[in-house]
Structure I
Amino acid sequence: MVLESKPAPMMLMYAGGIAVGALIMYLARDYSSARSNEFAGFLLGCMVLGLSLVALVLGESRRVELDEAGRRVILDVCWRWGRRKRLVIPFADIRDFGIGALGSATDGSRYYDIVVNHRDGREIHLFGGCAFEGRLDRDRIEGLRDTFSRAVQ
């Protein structure tokens, strides 16, 4: 089984952050002093724009492979500028799988993640901050976790 991140939603989020930051900066451009609310808005726009640009430049994509024949989980991380990292986790090093969550459950923006609990105590988040199909659906992620857990046993 292979799971790959979807770069299009991530690029849309980065572009949206850049647009929102630029709009806030434009709307708050007429500040009269460093103590004004407009100046605070301008700085907020700078922060949103800056963080979105950094995320765009340092963004990553992930590929998670469950290799049952080789008895391992392979995590390939590729950053936007070509740097790659491959993490091979043998089944013997995996204690169990968990589910991680990020965001608020009340407004429907909770993202779920499969967490590999390593025998030495480390936790490895397979999806990281990338957009994967079904990340908003806890039942789908629980099903994936169960698939991973059955393969390791």
Structure II
Amino acid sequence: MKNKRNFNPILLARNAIAASGLMTILNVIVNALHFKPIFPLALFFPSQWGWYLFNVPADVETYFGSLEKFLAIRPMVFFISFILITLIAYSYFRSAKKPKAIKIGFVALIIDTIFLLLNVNFGLSWLIEMAYHSLLLYYVFKGVRALKEASNV
């Protein structure tokens, strides 16, 4: 068994970005097929709000107040979700040749974590997502720090 200290933190950060991006894309596809998200280890905003983009649940009026408010917010939610998924995908594919692109994925993860913190719901699902986001941020931060140290040498 290899020692964990021998693992490349840049590669770990890249793989963490890839895993979260893949699970998020799968959740959005599942949402588009009118099912609830099934992968809990994904980005929060596109997975959670993707449900409201592709489906109009019966309780939408109680959550948003009216159907008009929901329809007004729908384009903004789509735009934010699209930007987050695009940043994650760009960060992963670009970091193969330019590792500094991991910083873009780090920013996208920070934005998604802020959305998660704004939607505080102290249930088991929220705690699991918070722990996952914390680990993601930790590994990507270690990768960004390793990039900085490598450029200083």
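Throughout, read-outs are computed from the coordinates displayed, never taken from laboratory work. Note that the structure is predicted; figures quoted are calculated from it, not measured. Cβ atoms are built from the backbone, for glycine too; each structure is taken alone.
The table for this structure:
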read-out	value
Which of I, II yields 38 [percent of Cα pairs over 27 Å apart, calculated]	I
For relative contact order in percent (Cα under 8 Å, 6 or more apart) computed as 20, the structure of I, II it came from	I
If distance in nm of label points 7 Å out along Cα→Cβ at positions 49 and 97 is computed and equals 3.2, the structure in I, II	II
Computed 5.2 for distance in nm of label points 7 Å out along Cα→Cβ at positions 41 and 65 - originating structure among I, II	I
Which of I, II yields 0.15 [FRET efficiency 1/(1 + (r/R0)^6) of positions 25 and 113 (r between Cβ atoms, R0 = 25 Å, to 0.05), calculated]	I
FRET efficiency 1/(1 + (r/R0)^6) of positions 33 and 121 (r between Cβ atoms, R0 = 41 Å, to 0.05) derived as 0.20 - corresponding label from I, II	I
Origin of the value -25500, where helix-only ellipticity at 222 nm (-39500 (n - 2.57) for each DSSP H run of 4 or more, over all residues; to 500) was derived from one of I, II	II
